[in-house]
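Heads up, there are several structures right after this.
Here, each number is a calculation from the coordinates, and none is a lab measurement. No experiment lies behind these values; they were computed from the predicted model shown. Cβ atoms are built from the backbone, for glycine too; each structure is taken alone.
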Structure P
Amino acid sequence: MASVRFEGISKVYQKNILAVAKFNLEVEDGELLVLVGPSGCGKSTTLRLLAGLEEPTTGELFINDHPIIDKKPQDRDIAMVFQNYALYPHMTVFDNMAFSLRMKKMPKELITTNVQETAEILGISDYLNRKPRELSGGQRQRVAVGRAIVRHPSVFLFDEPLSNLDAKLRVQMRNELSRLHTRLKATMIYVTHDQAEAMTLGDRIVVLKDAYIQQIASPLDLYDFPENSFVAGFIGSPAMNFLPVSLENSVLRSGDILIQASIYSEVPDGKYTFGIRPEDIYPDADAPLEGRVEVLETLGNENIIYMKFAGRQFTVRCGPQVQIAPGEPLRFSIDISRSHLFDPDGIRVKVDA
């Protein structure tokens, strides 16, 4: 397949609107890389710059170390799957998938073979004679993916391809895309605003905010070692809990609340933000900390508790055996070794394990 390299890519629209800033990244051959972030962070623009649908203001783009900035979209050997599928409504599934091959004047027999093989991979062989309006959302998405696969491009680009599907179908299609990547061993760049999608699909994840890269790491490294408070709060569901604290002699203080934190004995005293994930908080009748339950979500395999603690809402993820009603007090302990401290600029304070 191919490697992809972004060197100092920036995109500024009219009225000085910064869409992508100083984007430097190398995507390895065969890697599935995910760009994730909130709306307006620049992830789709980055994809469109690579596809040739937008021109960068500054920077260079390479595929297999060959510059592609001056190449037209059709000459970049890239296939892109869009959020809205972009299927031709008057064409059958077969014709939709075969369209680009016909434009390349590929022999008819080879077109038929490529389309049928791709349809078999995606499980849509029975739909080749149907029109898009006769298909479900998931089937249309498979056709859109198939139209990309049939070209055998160097790089696949996916721009939020599952956002129009219902929750159950999103999970199914997510699994199918993972299997497809394993089978094709293709270089794929995938854009989503859904952090769960990013965590389950990506070999590596690029977290973006306000046009800038915040962190590039594997899913587990992002989760366990976020570089800053934005990444810590964005990755994980339910989100990380945050509490402004003062650190004094290895003790975290928030008002009258004290949390023993010997793990931070080498960190200078001062003002910080304390972060702890919901699963690292444990209901414990004998524990020193106490909050008041506001909402209980019973999900069968687990409970999600939303409580008021130190004037802030804290979220607790626990087992279904924890039975408690809104308005009741909840005593709890925390796994301080799994906690994080962020300085006033939001940068995570690194401590020795």
Structure Q
Amino acid sequence: MSGFLKGAEFAPSKYLASRDDGRVMLLGITDDRRIIGHIIGPDNPVSVELKAFDSDNVFSVVFNRQSDENSRKQLLDKLREVHEMGWVDSIKLNSDGIAQPYKAQNGGGYTLEALLGVKPNGDNLPDYLGWEVKQHSCKLDNPLSGGAITLMTPEPTGGYYKTQGVIDFIRLFGYPDMKGREDRFNFGGGHKFGEQQARTKLTLELVGYDTDTNKIIDINGGITLMSEGGVEAAVWHYSSLLEKWNRKHAQAVYVPSHKRKGGLVQYQYGHVLALGVGTDFGKFLQALAEKAVYYDPGIKVENISTQPKAKKRNQFRIRPRELPVLYDEMELVDLSLAGY
């Protein structure tokens, strides 16, 4: 930091040079993505206040402007509007922000995003007012019910998958299509920590992570699919996942949905929501170690013997009832109640 402080009027030189316990570095991110740093010592009254945020992690979120009551109320008010719309046609916003009919069967998330004014993007930022918004099919009054929820879909950053490509990966670790479709190989099935998957024969391991202390002991390690012969089939390095998780999932809302088919696919969204606040990558890894989160790919390669064409879907998922393990606080909010 010292190089950035040259010419600063109130540079905290004493604390930069010191190695005494009790020093605290505060980092804040502005709306235009600048980072502001400030250092205080143990004699500063703010240090006493910060002890309330005692954490085993190197970094802790002390304050997030996006998570104040105002953004929470705006989020809930908007989702109440969406709920009161009842059944709505499946839509998706295009790159210009214009809603267009969406005919595919996976339109629940796109439709909700469109109603919130959120264009599909891959920028790894929260969806709405600093909140990650996830919908899933379940009882409209119980967001912690229903089938598995996809938390994130990162591509591997190491292993055979990365070095040799998805086609050769499927040839080596995939299997012929279970429904008998010719010239097609698949790679799927739930992979849980420490268990060999029946079809792929791969075991999910947490390399460089101590399950006893729930700590990363080697940042160069990662979530790894390991073969019986010790080949790293695919690796998701911790360094690549940590920022993605912490930035996007610091606070999230889970919205129940129903779908009906007819002339057009339509969706309706529930009145009871689950709000998760306060997470870090350590919670995600601990949930993997405890088998609450698991890797559940859906990868296929068609025309594998002639002109292979791959469709990739790497996803980490969780059952809704397990969601509270990922957050410091999980709150159920009923939008039908006054004041919610």
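Of note:
- Comparison of P, Q by Rg/Rh (Cα atoms, Kirkwood Rh) - largest value held by: P
- Of the structures P, Q, the one that 7.0 was derived from, the read-out being distance in nm of label points 7 Å out along Cα→Cβ at positions 113 and 265: P
- Per distance in nm of label points 7 Å out along Cα→Cβ at positions 257 and 281, the highest-valued of structures P, Q: Q
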